[in-house]
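There are structures below to look over.
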Structure P
Amino acid sequence: MTLIGETAPTPGGDLIKDGSDAGFMADVIEASNAVPVIVDFWAPWCGPCKQLGPSIEKAVLAAKGKVRLVKIDIDQHPQFAGQLRVQSIPAVFAFSGGKPIDGFMGALPDSQVKAFVDRIAGQGPANETDELLAMAKESLGLGDLGGAAQAFAQVLQGDPENLKALGGLARVYLQGGEPEKAREIADMAPEGAKDPDLDSVRAGLALADAAPEETSDLEKRLAADANDHEARFELAAALAGRGAWEAASDHLLKIIEADRAWNDEAARKQLITIFEAAGPGSDVARSGRRRLSAILFS
């Protein structure tokens, strides 16, 4: 029984939930690293939304845990709908690995909704290769570079052009302080191939290429003048080149806090590259984005 003023619980337990802007990172971005997540942007006044809602919920429940659904009322939570450039509702986006991978707008027939959900559900871990990749990613997150390298290499033995394995193995070498080996692995990907892990590694390599080797003079300049933004920016570049992304981010955020527009927003642009290098779902990116938002909207 739902009392007056209360919100009725969303059916489906953990498989279907009402989302929010505040919970988007946890409920969608981070959760989609384990299982695909479908986001349904809707509003109470939207007639087609009321038609689509029960259909997509039924299809998600029928997938039995291979996909999850997050429903977001854009009247109450407009932030991410705006970022995804939602022009009309209902708007549905599917996320996997922290990235949007598919979607549609408008109400569809039940058969098409089911086909969409089944297709997205099929992109979760379902075979030995996916399980090895998941194991490797977990090892990498725990700092077990050897275990991650072994699992990624095992995937590449059977599939030498597997982009996720190439990107993952390149990241292992980059985090292990071997940028040239990381570059060699990344260059093994087919020409024009795109993958989030490969993009992150390439961003990290770009930071390494641009990093100053000597930092003692920069540190002395900062000790003498904490507002020497140029010295702080160069020191951040050096730290980023060594893979010390959190320390580099801290310096860049200090510049942004002191002078957002300094040097044509160079600090903010470099910070975004660091987030890409660390990985969109990394602790560095998540905490950095929160701090950046706090600075920009304070």
Structure Q
Amino acid sequence: MNKVAVIGSGNVGATTVQRLAELNIADIVMVDIVEGLPQGKALDILQAAPLMGYDVDVKGTNDYADIAGSDVVVITAGIARKPGMSRDDLLATNIKITQQICASIEQYAPDAIIMTVTNPLDIITYAALRCTQFDRNKVFGMSGLLDSSRFASFIAKELNCSVKDVCAMVLGGHGDSMVPLPEYSTVSGVPLSKLMDEATIERIVNRTINAGAEIVAYMKSGSAFYAPSAAIATMVESILNDTKRIVPASAFLNGEYGQHDICLGVPVKLGKNGVEEIIELELTKQEMEALQRSADAVREGISKIRS
């Protein structure tokens, strides 16, 4: 049986454990520094197994030694955004948390593939890669798949069609500088530009960019976790089952898209070795400029952790 470790038992972490358990693809260990919290949530999820039909072990723990042997480690731990707070406001605290977690991963699960979820995601991913010194294919961030799912849901709602027929693509940093790509977004293969006017597309693009903040504004004391956990589970499944899904993720770039020494959202092929290929799309001049602006915003954050 495969093994997945989820670091953090907040809403994102615990819901991720639930979704992974229901996929029935791996034993799962959930780690948190709060005594009793991961143990209680893990027991609750485990007791749902007879009803939901999964047959995997789910363990909650405060001891990082329990992540030993993990194939994938998902980092969700960190403070969440509050209303009026940008992802970058989270940087200082969440970098420290990530560094501590990465030291434990190096010690107990040095062969694992790492997926970061903590915000600001692209900068956290870069920090995790530098902290562990793992190969670049083994450290990446969940970002673009979530943003693309949000984009797709808005497209389906606008067209009153099944979300199953929508394929959407979002590149760039996971934040206000993300780059939704209408040209690479289709409904049953039909380009978005053939189905709605430019003003409608622009409105949906802007809502996608602000989708996370929209949820935070509604919830006031929390942030999204249902859609993020679905994206995480999808990506973990692609790794464990070696399905080679092509999804946007925050990956380390070394010349791709003209970018160097940065983690940024791009299409990747996910398999048993992690990021097995980075897919380079042909972008328009306007799209490349938008991607460059997004990269510049991420680099500004990276420069803060270097100083």
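Quick look at the values:
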{"quantity": "Structure (P, Q) behind the derived value 0.90 of FRET efficiency 1/(1 + (r/R0)^6) of positions 140 and 260 (r between Cβ atoms, R0 = 25 Å, to 0.05)", "calculated": "Q"}
{"quantity": "Among P, Q, structure where helix-only ellipticity at 222 nm (-39500 (n - 2.57) for each DSSP H run of 4 or more, over all residues; to 500) as derived comes to -13500", "calculated": "Q"}
{"quantity": "Structure (P, Q) behind the derived value 1.00 of FRET efficiency 1/(1 + (r/R0)^6) of positions 52 and 84 (r between Cβ atoms, R0 = 41 Å, to 0.05)", "calculated": "P"}
{"quantity": "Comparison of P, Q - label where mean count of other Cβ atoms within 10 Å over residues 20-27 is highest", "calculated": "Q"}
{"quantity": "Cα extents along the principal axes in Å derived as 52, 49, 38 - corresponding label from P, Q", "calculated": "Q"}
{"quantity": "Comparison of P, Q - label where distance in nm of label points 7 Å out along Cα→Cβ at positions 60 and 212 is highest", "calculated": "P"}
{"quantity": "Among P, Q, which structure scores highest (criterion: FRET efficiency 1/(1 + (r/R0)^6) of positions 36 and 116 (r between Cβ atoms, R0 = 25 Å, to 0.05))", "calculated": "P"}
{"quantity": "Comparison of P, Q by relative contact order in percent (Cα under 8 Å, 6 or more apart) - largest value held by", "calculated": "Q"}
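Throughout, read-outs are computed from the coordinates displayed, never taken from laboratory work. Small disclaimer: the values here were computed from a predicted structure and weren't measured. Cβ atoms are built from the backbone, for glycine too; each structure is taken alone.
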